[in-house]
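Got some structures for you, see below.
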Structure P
Amino acid sequence: MRFETRYTYDFIQRFVSSERRRILEVGCGTGELAARLSTDGYTVVAIDSNGDSIAAARRLGVDARVATWPDFASGQFDAVLFTRSLHHIHPLRESIRHAAESLVDGGLIIVEDFAYESTDEKTLRWFTSAIHFLEAAGLLSVGDEFLNKVLSKTETLKAWRENHEAELHTAAEIETQLEKVFGRVIRENVAYYFRYIANTITATEKRNAILQALAEQEETLATDSSIVALGRRFVVGALNKS
């Protein structure tokens, strides 16, 4: 399993119990997470708006369907997963309400996303330094236009802001809407920057180790407030009821 998938999988496993078996993943991509959950015995329905991604997910044996949220219904689920997709989905409040209506009693909404609005110069200096180090070591091939802009010393934060579209929801907006529908929200700040280089690593045999090391460094530096962690995770539903 690729590190970035395992990073999400380990998070999901902390909240989805063995008694709760039916899962909907919104924004499944090529289906690696859904396939692993299916292997574990969960009944997973996975949706994505990209037909090529759905075809790839089906090749892994996933019950994957081309669909957009919130214009999708397929019964009730024990958990609805938004795996780095909710920041794209409009309208936000209706999307969360529809997810809530799609849960069985005691079900959960589990969100993995990012707080692009939290990025500052100090954090981007760390990220660009990490990229330069890996590139100098011959471990990365940086041909991505966005990463090249970020690597510019004078245009770093500007490039970051320009690359993240105005219509994306901020993590703060997502949390606010979850709170309005469910009340208390379980929130975690986690690593995320490693995902930007996942497709640029040239040393494939070291790929997972490189991504893990970068994720661990982000977590460590964020813990002592040297940088701001980019990832955000939210869990709402039965676990939040007092």
Structure Q
Amino acid sequence: MSNAADFLSSPRSVQLRRTMVDCQMRTFDVTDADVLSAVLDTPRELFVSEKIDSLVYSDAPLLVRGALVRRRMLVPMVVARAFQEANLSKGDRALDIGGGGYSAAILGRLVDSVVALDDDADLVDNARRGFSELGLSNASAINGDLAAGLPGEGPYDVIFLNGAIEIVPELLLAQLADGGRLLAVESAPGAGVGAGQMMLWERNGDACGVRPLFQAAAETLPGFARKPLFAF
């Protein structure tokens, strides 16, 4: 069974990561050297279910590895662009929600500490294995309710949601430190996977401002769909 060291040193995997950075991320205005370096140092093979290496670094929304539920990862260029826009700092504490470990592993190279939260025990176990193989002692994974977050571990400087939301994530916004940022794809109910925008909320004292960043496609995360209204 292949491990992180195999993928990090494999000429094929290295070339695929470089091609992904050059052809997907740079053309999507991702220019931050630290973000691109973190992506290059994070083998995606550890966290996805697809076995064909040409798909692992494609811009397709792949399934997270070992998921008991159907969930697709955000495409890498969206993750990288979001991290660039978040103005990450080496001293930041981050919460990564619903990503299966890949985005949290990238964050682990960019911030002081990151907690990956998922509601699927298989995803949590796989994320932990991936972090261990990559030597990311500042990254951990916890099983829990995505929408509730982890208030006991906060407050956080950065919260990143790996999917779309149809409602304002009030419980998560309350877990931001002053100056903290939350990033998520916002979509209207029933708008479809391709119709969304990456949004950035930022806490300033007791208030949170929000602004759009760029268009992005994502499936709605569990717990973040708007409840249907009943018509009589």
The value 15 for relative contact order in percent (Cα under 8 Å, 6 or more apart), derived from one of P, Q, belongs to structure Q
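With FRET efficiency 1/(1 + (r/R0)^6) of positions 96 and 128 (r between Cβ atoms, R0 = 41 Å, to 0.05) as the yardstick, tell me which of P, Q scores highest. The partial results should precede the final answer.
Values: P: 0.75; Q: 1.00.
When FRET efficiency 1/(1 + (r/R0)^6) of positions 96 and 128 (r between Cβ atoms, R0 = 41 Å, to 0.05) is computed for each of P, Q, structure Q gives the biggest number.
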Cα extents along the principal axes in Å, for residues 72-215 alone gets 37, 34, 26 when computed on, of labels P, Q, structure Q
From the coordinates of one of P, Q, helix-only ellipticity at 222 nm (-39500 (n - 2.57) for each DSSP H run of 4 or more, over all residues; to 500) came out at -7000; that one is structure Q
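Given a computed value of 3.8 for distance in nm of label points 7 Å out along Cα→Cβ at positions 64 and 184, which structure among P, Q does it belong to? Write out the running numbers ahead of the final one.
Details: P: 3.8; Q: 1.5.
Source structure for this number: P.
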Value 58, 41, 35 of Cα extents along the principal axes in Å was derived from the coordinates of, among P, Q, structure Q
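Readers should treat all values here as calculations from the given coordinates under stated rules, not as data from a laboratory. Quick caveat: nothing in here was measured; it's all calculated off a predicted structure. Cβ atoms are built from the backbone, for glycine too; each structure is taken alone.
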